[in-house]
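Chemist: Some structures are shown below for you to check.
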Structure 1
Amino acid sequence: MSCFLYFQHFSAARRRLSPALATLATLAAAAALAATPPPLPAQEPPNILIRAARLIDGSGAVIEPGVVMVAGERIVAVGPEALERPPDATVELGEATILPGLIDLHTHLTDRVGTHWEEVLVTTTPAQAALWGAANALTTLRAGFTTVRDMGPTWPYTDVDLRDIVNAGVLPGPRMQVAGNYVSATGGAGDARQFSIYVDVPVVRNLADGVDAVRAAVRTNHKNGADFTKILATGAVLSRGLPPGAQQYSDAELAVAVEETNRWGRFTAAHAHGTGGIKAAIRAGVRTVDHGSMLDDEAIAMLLESDYTYYVPTLYVGVIVPRDGAALGVPEEQIRRSTEMMRYRNATFRRAMEAGLTVGFGTDAGVFEHGHNAREFQIRVENGQSEMDAITSATSISAMIMGWEADVGSLEAGKYADVIAVQGNPLDDITALERVIWVMKGGEVHRDDRGAGIRRDW
């Protein structure tokens, strides 16, 4: 009961008492209020100093030794040595390398690896997808990827629920932008009804043919919680529909998807393998061309001229599916499609590097094991990207592509304390990024393989 209501109640009661009893009641009330302790002053969060042999800041700089000071969920200082303000606690990481939390622009967290997506629709439930998503989110976080863009689940909007439960702090996972449900044409890359014409999955409503239907699909997805639009501009590798090299949506359909998404103040990501679909997506003004397997010189020139659209290749998945596709539950026909696309993917990426194209970092994790996202780095370095450029691609550049550069993507004062550490130096051996030993997201430690702990200095 508030003080005001208490005294209001007390005053009414006092009028019904004798003068002596009223006096006693007044003294008792005063004593009760005097016994109520005053509120404690707000306390600033402790300063935690994280120290290692070197620090790669995500923007291209190396600091040796590396020190990050964290207070609460934010970074307050970054430097080469002990910082001016004394820490309340210290994390000693020895010969490790400190980096910003990594970013993957192309994941499928609610997908269970080894179960083909068409099988999922007739043998599983959305609740199962959500539970797998919770497990995969933790695995991804512990692998050092503290931010992801999730590119559309098999069961629509399970990614929206996963994002919300992570944001609420109920379950651990990376920061997420989610597609909710992708937009696909009938018979195309995302047509889920390819098992039997007599089987239907009523909850899966992602097909949109024609300008008006595409507009409605985009509106529906954002109404239901999507952060961005994913549209399938070409056929896909892991689908029975239109071949991956073929353009799936017309220029007009792609343009209206971008137009409508822009009304919501959000970005559009285009799944695009074939050259025609890639160019149509760039002309439409998408934020990212994902996969981009068959970029030609003209498409690369278009991207170089654009200050808005970025190429997000996914190279490791093109290695793992031809090699281990059967074990991953991929049908033989789709393994052949992936093998065919490998004729283009690495050569395309090399041309993009030679041209100086700025690229984002994506993997397609969910096709292969979650937590193996960092295997993408080695394929990129083998095909001409420098170790530092590969790292900045997965940190500051991907943060900028997402529009989150003010909060994540580099180790700078004011940004979220998303900090990881790996054994060794990834500038000497990029596979060091596959050996994450320590992970902090928003000031909370989610992995500590060294037992470094947080040594309290107070």
Structure 2
Amino acid sequence: MRFVIIGGDAAGMSAASRAKRNDPDLEVVVLERSKDVSYSACGMPYNIADPGRDMDDLVVRHAEVFRDKQGIDMRLGHTAERIDRGNKKVVGRLAEGGSFDLPYDRLLIATGANPVVPDVPGKDLDGVLVLKSLADGRKLKNYLANHHVSNALIVGMGYIGMEMAEAFHERKVAVEMCDILPRPLPWMPEEMAEAVRRELEDKGVQLHFGARVTSIEPQGDRKVVRMGDREAVVDVVLMAVGVAPASGLAADAGLALGPSKSIAVDRSLRTTDPDIFAAGDCADAFHVVTDQRVWIPLALRANRAGWAVGDNVTGKSVELDGVAGSAVFKVLDLEVARSGLSEAEATDAGFEPVSTTIRSRSRAHGHPGNQTIYVHLVADKRNGKLLGGSMVGKEGAAHRIDAVAVALHAGMTVREFFQCDLAYAPPFSPVWDPLLTGANQLLKRL
């Protein structure tokens, strides 16, 4: 049997390795359009922050290792252009010219996501960049190394935008950020979003809210970015407004799509064609709280889904429970974390949400290094079930969010969560952990 995989990053290579481990005699072919496979894309902002580090430090495993040690047929420079479901083959082109025509018995689409770039005049100017692939990271880092860059504009205030604000700050590059929304992180309570805004502005980041980029114009080696009646003159523009699932191959092949035009899959990662799977940032998932289809492109899901595909292709029956949307990112000195539903998302999903936001301390009273931490929890008024949570603080938010994620996967009520025996020692938490304090306040509201 031949198992063909389109895409050689997290989901694709996890599936390839798992399938080959399960069945060493299986023919596994990976088609990757670039020269990079199996790398830590999430590490790119932190690599860019350090001019002394090589971007290739983020490569987890090179293509030749997959070929030589695992017997996986890695084909770099192979761009899949069409899936012929009737004849069960992938048709595409080669980087050096020419085409290929590859039959399959089972197929995995692991094409990931593409950066969204606003269609404005000047978007193709030198120094207007994105950050999604390792090639994007190399290009951005090389631009910083070979040009005098004193200031940058980041278009968008999502996860990548926030992390790159820190990266530029570390490299002594003055930062401006713009977003069409009136405040950062709209899924977060205003009090907590305000803490993020203060952190950015206290570190010298200039913020433009309610600002839509209308054009980018060259001014010598610099760029003039117009945002309605405002403008910014900068050396670099980073487009970080988000990503969209790379689902074109699936759509053209007649496979069903899900939220945000991601590829619809069942819990075993099968598409509407039983011989074709999809995994990673191109595919949807089921939410553990709502049981509804969602598109939440995050790294753990991509790797876990790849494993599941590798098992299913080799005869093991594996289904995934779903995702809670657990995420954490760093904004300069702040940790920002979330899991589950925001209050608005809970309303949209048909719940009757009740929420609370508390301000607590990261360590015991009087312990050195004590920092403010905010905790926001959401529950369903009708049954007391915990629906989600988010946190912001200079310490203690990143790993505390895991407790919320586990509670959501377990379907806990707020009362059950409040009874959890969380660990305590003065350097790490007050006796009543901020999560327990938040749960207690939410119980009162319920």
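What follows is calculated from the coordinates using simple rules that are stated; it is not laboratory data. Note that this is a predicted model, so its numbers are computed, not measured. Cβ atoms are built from the backbone, for glycine too; each structure is taken alone.
Chemist: If P(r) over Cα pairs in 5 Å bins from 0, in percent, for residues 279-334 alone comes out at 4, 18, 24, 15, 10, 12, 11, 5, 0 when worked out from the coordinates, which of 1, 2 was used?
Modeler: Answer by label: 1.
Chemist: A further question follows. One of 1, 2 was used to calculate helix-only ellipticity at 222 nm (-39500 (n - 2.57) for each DSSP H run of 4 or more, over all residues; to 500), giving -10500; which?
Modeler: 1
Chemist: Using distance in nm of label points 7 Å out along Cα→Cβ at positions 271 and 399 as the calculated read-out, with 3.0 as its value, let me know the right label among 1, 2.
Modeler: Attributed to the structure labelled 1.
Chemist: Which structure, out of 1, 2, was relative contact order in percent (Cα under 8 Å, 6 or more apart) derived from, given a value of 19?
Modeler: For relative contact order in percent (Cα under 8 Å, 6 or more apart), the value 19 is produced by structure 1.
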